[in-house]
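K.L.:
Just below sit the structures, each encoded as structure tokens.
Coordinate-derived values only; no laboratory data. Owing to the predicted nature of the structure, the values given are computational and were not obtained by experimental measurement. Cβ atoms are built from the backbone, for glycine too; each structure is taken alone.
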Structure 1
Amino acid sequence: MSTAVLAVQAPSIDYFALSPMLIVFGAAVLSVLAEAVLAIVPGTAGPGAAAANARRRHRLQLTLALGSLAAATAMLIAVACADGATGGETMSGAVIVDGPGLFLQGTVLLVSLAAVAFMGERRLDRVWAPVQVQTAAGTQIAAGGGGGDADRDLPADAFAPSAATVPGSPDELIAARAHAITTEVFPLTLFAVGGMMLFGASGDLLTMFIALEVLSLPLYLLCGLARRRRLLSQEASLKYFLLGAFASAIFLFGAAFAYGATGSLSLQVIGRSIADGSADRTLALIAVVLVVVGLLFKVGAVPFGSWVPDVYQGAPTPVTALMASATKVAAFGALLRVLHVAFPGLEPDWRPALWVVTIATMVIATLMAVTQRDIKRMLAYSSVSHVGFALTGAITLTAAGTASTLFYVAAYAFAAFGGFALLSVVRDDRGREESALSAWAGLGRRRPLVGLLMSMFLLSFAGIPLTSGFIGKFVVFAAAGEQGAWALVIVGVLCSAVAAYFYVRVIVSMFFAPAPETAPAVLTPSALTTVPIAVCAAVTVFLGFFPQPLLDLAEAASVFLR
């Protein structure tokens, strides 16, 4: 009787190459443990103990999140200097370390640093609750503090004081007056950022699916945690979750067809099998359709981006800023890798369909943005239209197309974050964000700095020269034109011209329209918000005047490891 021995080779793990992601995920786990420990360890005692303990927990979580992202950025630079030129793979090909992956991971980390700082802002919002609230038992309970009017105007962040409470309920008011802080947003954000970093660096479809879920599940929760307009926020969270679940299922179904066609989930093996004709072509075509549809949902392309306006409007503004910038960067990284590595052999089949999606995205999103009277919702449709512009370069399977797309998504990420973050400083008389276009009339004359910054971001979105948006559109249109995709270029230029109307409309309203009788207040945030907005503004202007350094970096990082 013979015994067969199956030799299993342990995967080789390059911890140095994985260190940026390991730092982020490790910090996320530590953040969860800290949240659990600090909830049971007593802090200060006496009057104001709840507020003091809340501030202590908030400072620790914010410091841990910012410190880990900064450390991950430093390690990413070290990895890029060591391995960026040649690239490589680790964990048996599950994770790829190459130029596009490192470039996109760096962009995600930088924008996420700004987003986490923005989440820690506590000067823009206020707790406004009655001194006495009615409990379910019918008794009157003071909701914390000394009961004076000053206790009704307490600093708070953008997130609900107690995520498990019913919006507007007495329990929620009590939590607010007790200075409760939803510090769970920081570990959730770190897990989402880690998933974004892995998403664009995945070497096989199974790892990409895991990364998709790791980045999506925390975002589903974060979207429903807004302090103001809680019902709208929870509706946005539910819509995002339901549609995201369908998209994940479609992606996983596509991965199953890819395995059936080639016998592997590795992107490189799939690409080689299709190229040498050993793959089942019918199953491979079904696979590319399903996988790309799942990814187009994540980037927000038409018709798969119907969730974007509702979710962006309902989510807390820091979460909206993170999704409009970092999530889009990560999603484009995954889409580029799938098209360039796994399915370039099927380009004649999928390219016409993606042309239709790209044109529909630019045209429909631009036309919908023209009709909006809410600036936040208008920027959401604008975000969808920019997906179409980026797709113009992404579906061009050349090094120039990849480089132009990398530059575009990086430049747009900073401008989008700055634009959404700036919305948070304008508040109505109840302390809520005021994003109605009519309320912004005359704001540029009353607060010139806010008006100038918003105008600069809007001009960048419109693609006006001397802004990063102009350079981004120029390079993606040039890359598409070199491959003969003049239909995409013409549609893109026309849509840019139409889009300039609704961007300039906001600028005209801010500087030339008469202010409303009840003009909103423009608050002064702390450095946690002003520094990220200032950095985004500086990047937008710098890339408009001196784009060559980033263009050179994108060109050097434009080759995928195959």
Structure 2
Amino acid sequence: MPTADLILTNARILTMDDVRPHAEAIALSGEAILALGTTAEVMALATPATRVIDAGGRTVLPGFFEGHVHLGLGGAELAHLHLDHLHGIEEITAAFRAFAATHPDRPLLMAQGADYGMLGHPISRHDLDAIIADRPIAMMSHDHHTVWANTAALQATGLMQGAPMPHGHEVVLDETGLATGELREFEAFGPIIALGGEARINLGIATGEEPATPPTAAERAADKAMILAGMQHCAKHGVTSLVNMDGNRYTLELLSEMQAEGTLLLRVKVPFHFKPHMGLEALERASAMMRDFDSAWISSGFVKMFMDGVVDSRTAYMINDYIDQPGHRSFPLFEPETFKAIATEIDRRGLQIAVHAIGDGAVRTTIDGIEAARTANGARDARHRIEHIELIDRADIPRLGALGITASLQPPHPPGAMEFPLEPTLTRIGRARWRDAYLWKTLATEGGAHVAYSSDWPVTDVSVLRGIHAGVTRTPFEGCPDECLSLMETLRAYTAGGAWAAHRDHVTGTLKPGMAADLVMLGGDIEACAPEAIPDLGIALTICGGRVLWEAGA
């Protein structure tokens, strides 16, 4: 029998394997799990060369599976200014000017974490001009669907008089025909991102296309550096696998190069991003990506789409009017009949569907399309998924389970759960609809939906411990029932649930012999920990494929 390279003893192991849910020790050999059992049983596999770690009663779990993340974007944004928790022009001005002083040569000073109400009024380029006028500056909303830019940035990118945009993307203009500084959705603020030198890494979410010209070796190295920074950041938080919810073939090529160079730290699944301007023939590219990239480390096999925007900018598609803007419901980015045809073709090709749908109108349109695909092609183990589902009509809840749709949800997203403020989201939803918003427990129990949890980093903090805390402690909106899942249900949604939803459950997500040696050891016993103390447990050890990626104190 093979011997162990690394053994963890005296642990509280939560395997997420229903056959053997608990163990005391685990042995790893190469990239796989060798054995689980008591400390005495597993130590019999040790040799003088085996590294043995005494867990001291700490929790060990399958490596966290981040089911919805934007790896390259997150890696790039680590080098940006972060405005989280700042409010008022004085605080923001001080932060921007200090950042500018330490980065005198950057062509764009980009900030992250702005919220729509942080200045107490609609943000304009004039607000940013008052902060810094002689250099291009911009700030991204916390939901990553809006950018506000100053006059210098708008002039540098040719957006001052607006620009033709695809359906659903907008350079907002004032009554004089000049840009207000508000840029809605990815193609509208794409030129701003490009000004900062991050155009290629954003292609997967902005257009779904490949680089117009082959990137040079230096450009590829710069892009891989951003991806590596993102992986290192995720590994510190116990993440070993992720679904990158944007991408193209170029992304997969970069990951493959990193694997050959020994710098691929995590398992990554990458989509083909289908945009409204594309025809059905574009899906051949998705099929080719699935055929060409299908290993335990790098895979594709699914198609990502956006059906709408977000609530705060009123671009989420609603069944009824926005309560604070009568007559406005927004619109689906794909016409319903068009989406049915697209979904049917994706499903026919054996690909998975993953759709960003936040408003209840977008959710219904997506469900209708998945239902049409199933009717046309027959039922299969497709695991089609809807990302976010922040609002859903009650009539649509049981359709999720009936159609086998995965609810891909983000515990950090509800206003008040973590960084997102209560307003303007609650006002935009309307008090009468609060009971239909962020229905984690209802979707799982009444809806029968499979649930996978994630952060949507860099939209929110990638810290899974903070996400778990939000998932089990979120305060219900006034007059609404508790929608928190239990601790064990939440842990499953961040491990086995995410792996299943991504069709990677044959590789990772559970701890049992033969599965990938992917695990995380927390800084304590999460089952004995007070819920409010979960974020402070910390990550003691992250291992992916038998390789130690993060060790506290090392």
Structure 3
Amino acid sequence: MTAENNSTITPLLYGKMVNAGAAKLTANAENINKLNVFPVPDGDTGTNMALTMASGAEYERESQEESVGLLSKATSKGLLMGARGNSGVILSQIFRGMSNSMAEKAELSVRDMADALMEAAKVAYKSVMKPTEGTILTVIREAAAEADRSASAGDDMQTMLENVKKASQVALDKTPDMLPVLKEVGVVDSGGQGLVMVLSAFSDVVSGTYNEDDLQAPDNAELDQMVSKLHAGAQADDSLNPEDIKYGYCTEIMVDLATGTTWDEKFDYQKFYDYIAERGDSLLVINDEDVVKVHVHTEDPGAIIHWGTEFGSLRKVKVDNMRDQQQAVIDKQEEEKKAEVLGAAQKEVPEVAVFAVASGDGIAELFESLGVYKVITGGQTMNPSTKDFVDAIKESGAKKAIILPNNSNIFLAADQAKEVSEVPVTVVKSRSIQQGLTAMLGYNPEASLEDNNEAMTEELASVVSGAVTQAVRETTLKGHDIKKGDWLGMKDGEIVAVGKQLIETAEALLKMMCDDDSEIVTIISGKDAKQKDEKALEEAVEAIDEDLEVEVHQGGQDLYPFLLSVE
């Protein structure tokens, strides 16, 4: 194709640039994925950025506006709603900054384009609480600085964007020198690489070196395949029969120790715990000098409540009939099937509803048993988009909502959903499934959004999270020589154990997670976990400390045979 007008970017040219960026990201998604530092199965950067940019391009194509400013607004909205993963959210913020600067422009001069990139860098940095150099942020900052210099020097559009393309590549090449972990692994920043792809597409369109056939939207089949891959094995199943629930009442109490008129025993943790343990399962008992909090599934909630009064004054009591709740889930499924025909589904929703991100039948059931209104399918191998959160909240009819991301790579998308949702939303920054489950101990559907946020956030620090998975790529990281297929043990997101055998690696991880203050170890078995391996882990816990309480749940998650928590 021939070079475009070298002085301005018209609405037609702007559309070609956006769609070329989307096409280039889609074509290179797998190559960008391979740059991820961690060798674990995750929501890969290339896929997240490609789907995010594709959403922006779709909004641009569907817009009937005839100015660059209004087209950029549509593009920005599309990226915002389609944003997945932290890299996708930051990319959406880059386009938000560009849109802010372009808002009143029918066409763009060289100076206008430079100003837009400078504003993009500012907005991107502001979107991250603790900006880190050596990332996509460095690339946009250096690209914007070069755009400003080039525009000030009087360069035309083609020259300026060519300079921006080169500057972004130079900045990307420097990222390993800014982030030691990149240098250790021998890669550049994956998010930065994605942005270089977009800026290169912009330059190539204006210079006339981009293939006209590639200016079309990314192939829908290719995008659908990406989404299907992300969703693989992540569907929740609500098939549990209520009659199979052994302990039917989810009971929670909070006791102010040694207060009130009923207490007559000095609090002894083991005595207190043992009494309740004999009467149920899924037991958590957390205390300090003044308060004890209890969560248990039991057939006799009255006994639990009475036991609490022996040691102090009840501050909080909550009892839910899980059989009724599970039957309600089953009934809801039937209602939704009917609603597909009748076109109207209704579900009672609490004043403050919780939306948690998770995959696996059992994990979804655990969250629902603790009071989560809706489990949004996703997590480590699939990062939900901003739109996924917004739609779930809107469809529920909730007046207020709490989001549990359960993965740090979902934080920014959840935060964006908070900003654009039509109802008040708060995000409790749970970094793992284990933290999310523990956070639910602080949830009270009748309390205010603010009180729930405070109580649930407070619970996060009480659990140590562990996970076991297999390496999907070869790398060297923090002294570990990791081969593809090695078992990895991660403590609070950091790889601390590497081995050739699953159980040996899991046992090594458990030893690092437990200390003298540990009381409860929870094992959540994955879809492919074997019963003999579960038993071996239980025995490993007993070997560490025979006084440790062990709970085992069938989570059904893919890729991670064991999720572990220590409280």
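K.L.:
With helix-only ellipticity at 222 nm (-39500 (n - 2.57) for each DSSP H run of 4 or more, over all residues; to 500) derived from the coordinates and found to be -9000, which of 1, 2, 3 does the value describe?
P.N.:
Checking each candidate, the match is 2.
K.L.:
With semi-axes √(5λ) of the Cα gyration tensor in Å, for residues 68-315 alone derived from the coordinates and found to be 32, 21, 16, which of 1, 2, 3 does the value describe? Could you put the intermediate results ahead of the total?
P.N.:
Working: 1: 44, 22, 12; 2: 32, 21, 16; 3: 59, 23, 18.
Of the structures listed, the value fits 2.
K.L.:
From which structure (1, 2, 3) was distance in nm of label points 7 Å out along Cα→Cβ at positions 20 and 420 calculated, if the value obtained is 2.1?
P.N.:
On the way: 1: 2.1; 2: 4.0; 3: 2.6.
It traces back to 1.
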